[in-house]
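Next up: some structures, all given as structure tokens.
Laboratory data are not the source of any read-out in this text; all were calculated from the coordinates shown. No experiment lies behind these values; they were computed from the predicted model shown. Cβ atoms are built from the backbone, for glycine too; each structure is taken alone.
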Structure I
Amino acid sequence: MTDYLQLAGQLMMVRLFGTELDADTEAFLRQYTVRGACLFRQNMLDAAQLAHFTGALREAMGPQALIALDQEGGAVVRSTWVPAPPSAMALGAANDPQLARDVGAAVARAVRSLGFNWNFAPVLDLNNNPHNPVIAERSFGADPIAATRIAMAWMEGSESEGVACCVKHFPGHGDTHVDSHRDLPTVDKPLAELERFEFAPFRIAAKAAPAMMTAHILYPALDPDFPATMSRPILTGILREGFGYQGVIITDGMDMHAIAHRYGAGEAAVNALVAGADMVMAIGARETQEETVQAIAAAIRDGVLPMDDVQARLQRLAALAAAHPAGAASYLVEADDRALMARAWRAGLTALGQPQGPAKGSKIRLVARADVVSDGVSEAGVPAASVAAALGRLYEVELVTFADAEGFDWAALPQDGRFTILASTARRRYGPHARASWRPDLHLALWNPYQALDFPAPALMTYGFAAPAVDAVVDWLAGEADAPGQCPVPGFDGAEQKIGNAM
């Protein structure tokens, strides 16, 4: 059984706990020859600690180690001290493939310096659902050709710096109203519509993407029984045989509720591999990881996973690692990359409804959520006090915060003539009470652009809340920057007319 366990370990990616490689975890990695590790924000303190951690992982897992993270840009980044990349939708709004390529290369340089050789980005989901709770600005847009052109340029940049990309979430997570971290979404569209829309970016990317991540989503027209992660008609039938894809297929996190609340960990892992995945992301607790490796080993032993198929998976994973060797590299152009990221955030800045800011030195009222904690997918949002401090470079700011938008009484704000700015610093759309009664003079949509549709107010959309995004807003308010971006998703043309009528 030992040989089967070691084969099984090579088909797994695990989550680690803590900020260093402890002896017990190292023994686990070595015992099962685990090839993949994914690190998250809680594993990271600073550059020195992280480089030491990834170095220890390389030592334990060997030269074919795949050390991964989610450094998409915008709100989904794990290393928060490196130059802050714009979100996908900010780059979609800028619509500049060369800029996207430069940003992808800069992201790769930063994560490569920390010891990573695999980045779970870019997102190829086409976001055409204004109520999508988890994708939104993580998407490059809604048009299959335009969005994929920008995404592929980003990927080319990453590849040029030696970091493998992993496009996600096949066959498409953009048109969902459920977060698969919380429950199992369903995309109930006919095959012809999926072919025309959701599939298009992945079909294009199949020629070049070194890896693809599956979606924990049920597509009844493709497979009425299993979500894509466990569907042989989808992973093997469509992706491998239909698209001719030769790269690595990895599952999304198997601890997500869409899977973990419906299947046992071992059962789910085997189902995914039988369906056509090459690697299972077993990022639950150690007990879950043990259950996963034992189940995969038993499936290999019993012929449920034929040995020829296992060897083909191992060859694909080995080729990915060989083409992107792990090992920290010097980061010599960090200052240049910070300037690049600032320029890219500004290029995506988008105006809605001809917004105008108050004159410098004016007294303004800033309304914002006091704090935005991490939801487990995105990093914590910018605190209201930080936005107030940034606007304080130009204005005398009175800050008013709320904890619950639906319970906040906008009418109770003093009617004293202050210019009132709403800063939206969370991803969730506003509820009916806020939409019906809030009337800011200017809306700064600092995360989810769809929030700009919630109010008939002029808006400035950044598609993210990183410091250079907020700086771009301040520069625009000061008259030192334009807002040249064009929102790459539908629904905003009509909003322009509504805002004009309300003014």
Structure II
Amino acid sequence: MHEPVPPQKAVKLEVVDMGKRFGGIAALAGVSMRVEAGSVHALLGENGAGKSTLVKCIMGFYTPDTGAVMVNDKEVETDNPRQAHMLGIGMVYQHFTLVPSMTVLENLVMGRSHVPALIDWKKERADLSNFVNSMPFSVPLDLPVASLAAGEKQKAEILKQLYLNVRLLILDEPTSVLTPQEADEILGLVRGMAHAGDITVLIITHKFREVLAYADEVSVLRRGQYVGGGKVADLTVDAMARMMIGEREIAPAAARTEQAPGAICLQVRGLTADDENGDAAVNGVDLDVAAGEIVGIAGVSGNGQSELVEVLAGQRPPTGGAIMVRGDAYHATRTEMLRHKLALLPEEPLHNACVGRMSVAENMAFRNFDQPPFSKGVWLSKSRMRAEARGLIERYRVKTSSPDAAIATLSGGNVQRAVLARELGGDVDVLIAANPVFGLDFAAVADIHGQIVEARNRGAAVLLVSEDLDELLELSDRILVMFDGKIVYETPIAQADRTNIGRSMAGH
């Protein structure tokens, strides 16, 4: 059997009646979608809607149970990613896949399906230089990938696919680790190549701003089914959001009450901390958070935000500096957290704030399980835990079969609500939240945002760390930017400028 000849121009993709089941769950149910050649097509849907399953079927990672893939109006087989590549279909994943210790040149050459036993690196470099010069963007071929900025790494990932002659480029959340300027540059470049007829782009994203700015058409999946789409110019954000969520009610946007900040609750001075390799990750951070305000921390992943939160949560020892809560020294002990009414909402709470095999009621009691009314001497009252949990489950709308159900059986949004209920169910003076809605659906996002703003409106000091700038712009009273372990920029929300914030995120 002769291998297909890779195309030289943008290709048209059509998915017809695609179905895929995993046991009793229908991940895809008769999905049909058409992506026109030379277009930028956005694929929208909540987590679990079937987006990843669909593109994995297109790429050959999964074999669909029903349906077909059509390229340029001809049915094709994509039983594995190599076959997809031979048809001109490639994918840039959400997380970088290039080998960090190798140069861009080495990554591109070694990424080919056929690599000679003896490589003429001088010839390869000359050929690749000519190739890069023919592209609308370039990256330094001789630098290790690890030394590149996030935007340059993303360009290198895209360049690799184009070098492999990909003409249908699938981008999976391509801007999740980029600054706003880097995101706009990357999306602008691929849109330009698409409109020139060189490639077709299918982009998976959750950012409506990017859809409106760069996509020509959109398809929306919900619960494994195609539920709508069309030309972006003919659709509103509300219409696309309604397709994604169906008839479910979404809580109204969180509203900050107009109030002057109160006394300083959380104060950090000269804080330093190392990462797992012993390198400086937090480098002299100073910040204040007052009662009744949300201070947002923006930054590209890997600039010290995670380590900062871990120090405040008592999960990482500081190497220097001081932390104070209401003027008292704070060392992130459980006793201090209870005394200062400090609550934590960490990223991925099922892994970082829960014990999966323990019940919802037990997890909700973690903060004060050893205090009345749950504890009397060495005895714990499971019945009081259940009773308290029932009230929190109702108040915070946690969907669970029972307070006795293992918390690992809940959906991501409901785990988040359960942790919120535990942390915010009592009096809270300080709340530290890290990427609190990552991976959650629209309804859960709106609900959790509302709970965070309500805590702020009640007078809590909130430190919100997020890699989603739109989230910070929506919720914060002030925004700080972290770069290379330092606070490099600060702005009140009334003067916040996306361009200036983005430049600071990139270290400029």
Structure III
Amino acid sequence: MLGENGAGKSTLVKALVGYHQPDEGAILVDGREKAITSPVVARELGIGMVYQHFTVVPGMTVAENLLLGRGELPAVIPWKKVRAELEDFMATTPFKLDLDARPMDLSAGEKQKLEILKQLFLKPRLLILDEPTSVLTPQEADEVLGVLRDRAHAGDVTIILITHKFREVMSVADDVSVLRRGRLMGSHCVVDVTPEQLGAEMMGQANLAAVADAEKPAPSIDGTATSGWVRKPHPDALTRLRIEALHVMGDRGERAVQDLSLSVKVGEIVGVAGVSGNGQRELMEALVGQRERTSGKVWIDDEAYLARRDQNQRMNVRSLPEEPLRNACVGELSVALNMGLRRFDQTPAAIGGWLRRGVLRERARALISEYGVKTQGEDAPIASLSGGNVQRAVLARELDGEVRVLLVANPVFGLDFAAVSEIHGRIMEVRNQGGAVLLISEDLDELLSLADRVVVMSEGRIVHACDAANADRHVLGSYMAGDHGNHNIAEAA
């Protein structure tokens, strides 16, 4: 099932599992109308769902989490019998998890496998998966989807897969349906449809070849193959951003970033890949000044960079951290004032120490129009905007004017399908105009599409680096999964 954010996918499947009640219409199971009034009723009908966000209980063991999925439990659990049952179940699955392990000690990929195992343990007849590969390495994604496809083809279960990745649809699905603005736009056999056709149905326009997962190579102006983007060459470019032996502590006092060294040249995008929770967030926060650096140096050109406001203004350093409403906005202030946070104390927004709100509102109106920010007006509190529109508003502010260094984390998170290509194009424009871009993303497709070089972070370190044009998805995935082999970490940067 494909569709933009807001197309109605989650609302539809939540009605199937009893979290939402339909206003009209009927749900038929085995040809008979059923009133699915709660998740308990859905479970009794053999309908299960793996949600986009984890629902496991961190303090309970894998065994306890599996058992908890059954719902009603006896007052006293016969653990010897249950343990034997769980071990027999695990023997039939390809996902081998320690029954005594706790989710707090599992990787993101292992937690996702536990979510799927919870549902398979209940033996559902219909299994709904909402973006199940978003936290998996490429190998884990192939493993999970391959196993589920085999089970479906064996007749054990019927699966509805919600995804935004055309590659997954084309490789594992038998049929595909597209939703747009709450309506079914079309259903197809996968062998009879192309990503371009699916994109057109999602967007309601005919030509989306350039946006179809940005996987089709296109010639750049220097004749080399790129992932759909025109890349301006920058021969003999100098290093603009340099990170040397950076150490950063995490929220629990652990070493989140360890001895990290990295450089980004003028006119280059360096992508940082990695499974969530391997120090990417702490790295970004340390670079933008939201987290203390334990040791190490950061340089822009030949000047030590401390992420102070005066440096940002003078050196044209811009950033888009994760969760921009929390990290890059003041929620109670208007859209106009938030868009003016970079300029409120500069002419013409301020004269003689006095803020000229009219100037900020005028500029905000122009940016709202240019970036398609959906808001009730420039005077609306920015906290009233949807997550995707907060993202648009902050990106509009950060890309307004010259950008020499751009620090970005998951820049299209929360944005609809239409905006993704537009925002990617703007990031590429910064690169082509000579900006140095550090792009942190959990979406490997995004990195391979945009980056000139890709580095992999694992356990707070850079463990691998390669040119994006020659990158092997599964090699990257092995490093993301922690299989560092005998490679020299110091050479990776």
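Compute distance in nm of label points 7 Å out along Cα→Cβ at positions 341 and 461 for each of I, II, III and report the one that scores greatest.
Going through I, II, III one by one, distance in nm of label points 7 Å out along Cα→Cβ at positions 341 and 461 is largest in III.
Assuming 77, 48, 45 is Cα extents along the principal axes in Å as calculated from a single structure, say which of I, II, III it is.
The read-out was computed on structure II.
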